[in-house]
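Q: Some structures are shown below for you to check.
What follows is calculated from the coordinates using simple rules that are stated; it is not laboratory data. Computed from a prediction, not measured in an experiment: that's the story for all the values here. Cβ atoms are built from the backbone, for glycine too; each structure is taken alone.
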Structure 1
Amino acid sequence: MPGRPHAPRSVLETALYASDLDAAAAFYRDVVGLKEDSRVPNRHIFLRCETSMVLLFNPEATGESSGKLPVPPHGATGAGHVCFCAAPGEMDAWAAHLVAEGVEIETDFYWPGGARSIYVRDPAGNSVEFAEAKLWGFDA
């Protein structure tokens with residue numbers, strides 16, 4: 001019997017749910033700067049974030065099997081959360097960019113360890129955070 005594998009190196013994908021996929025995708029594409037990878041109309045839109053993916057799902061559609069692949073139905077209700085890692089020194093630029101794009105900053109603060117986080121909401125109400133890697137003790 002093989003031994004236990006090492007812990008995963010990173011999160012490969014994050015799933016968020018939005019009834020209006022086009023509005024959510026526009027936010028992540030036009031405001032955050034992600035690149036659209038693929039879409040199935042009224043079911044999902046997948047966006048690339050350098051070495052990971054943000055998966056936007058219509059919560060009504062993902063509660064049922066697609067019938068094409070053996071992926072089990074899944075989903076969530078209520079607001080989800082995603083945190084994007086900002087490069088050192090970019091937090092002021094992110095704050096200014098979000099305001100210039102008409103995105104209301106919900107919270108902008110420094111954690112007790114000195115890391116800064118900026119929180120906004122996407123069009124579906126999901127919590128979107130931009131934070132420095134040192135929040136979790138990582139190098140940027």
Structure 2
Amino acid sequence: MKVRTDIADMLRNGATTTEIMTALHVGHRTVVQTREALGIPAPARNGRPLQPLADQFNANSEPAEGGHRRWTGYVYKGVPVLGRQGRHVSAYRAAFEVLHGRQPVGNVKPGCDLPGCVAHVQDRPMREQLNAQYAAIFGTAG
């Protein structure tokens with residue numbers, strides 16, 4: 001990514017995202033991508049720095065036997081939930097991003113039968129690939 005020096009200078013001088021967007025007429029995404037490219041931490045929320053997603057995920061889960069990871073955090077209507085930036089995010093989506101290093105595509109679902117496991121999560125392309133492999137090996141059910 002090509003980093004704009006004017007955005008980089010304002011970030012290094014402590015300007016907020018809103019201040020940069022207003023002063024330079026750029027979008028939120030441009031400011032965020034520049035911050036990430038420069039390795040500048042996310043801005044503070046409510047006087048507290050934003051905790052890295054991996055740290056927050058690990059603090060709300062624990063290793064379990066068989067390579068599983070049990071969710072110990074908040075559960076809403078049977079779905080593990082992580083509080084993040086003032087919103088509730090599916091812990092499955094957070095787990096996917098932490099474990100696979102990318103944003104998931106489509107819905108994220110557990111890939112194993114252990115209730116509350118957040119270690120074996122799959123997004124839509126992963127499920128489609130597994131279904132195609134299964135069909136190639138065993139044929140499709142008619």
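Q: State the single structure among 1, 2 that was used to calculate relative contact order in percent (Cα under 8 Å, 6 or more apart), giving 21.
A: Traced to structure 1.
Q: Could you tell me which structure in 1, 2 was used to calculate helix-only ellipticity at 222 nm (-39500 (n - 2.57) for each DSSP H run of 4 or more, over all residues; to 500) as -3500?
A: Comparing all candidates, it corresponds to 1.
Q: A value of 3.1 was derived for distance in nm of label points 7 Å out along Cα→Cβ at positions 26 and 58; which structure in 1, 2 was it taken from?
A: This figure was derived from 2.
Q: State the single structure among 1, 2 that was used to calculate mean projected area of the Cα convex hull in nm², giving 10.8.
A: The read-out was computed on structure 1.
Q: Of the structures labelled 1, 2, one was used to calculate FRET efficiency 1/(1 + (r/R0)^6) of positions 2 and 18 (r between Cβ atoms, R0 = 35 Å, to 0.05), giving 0.35. Name it.
A: Going label by label, the one that fits is 1.
Q: Okay, next question. Work out FRET efficiency 1/(1 + (r/R0)^6) of positions 10 and 122 (r between Cβ atoms, R0 = 25 Å, to 0.05) for each of structures 1, 2, then name the structure with the largest result.
A: Max of FRET efficiency 1/(1 + (r/R0)^6) of positions 10 and 122 (r between Cβ atoms, R0 = 25 Å, to 0.05): 1.
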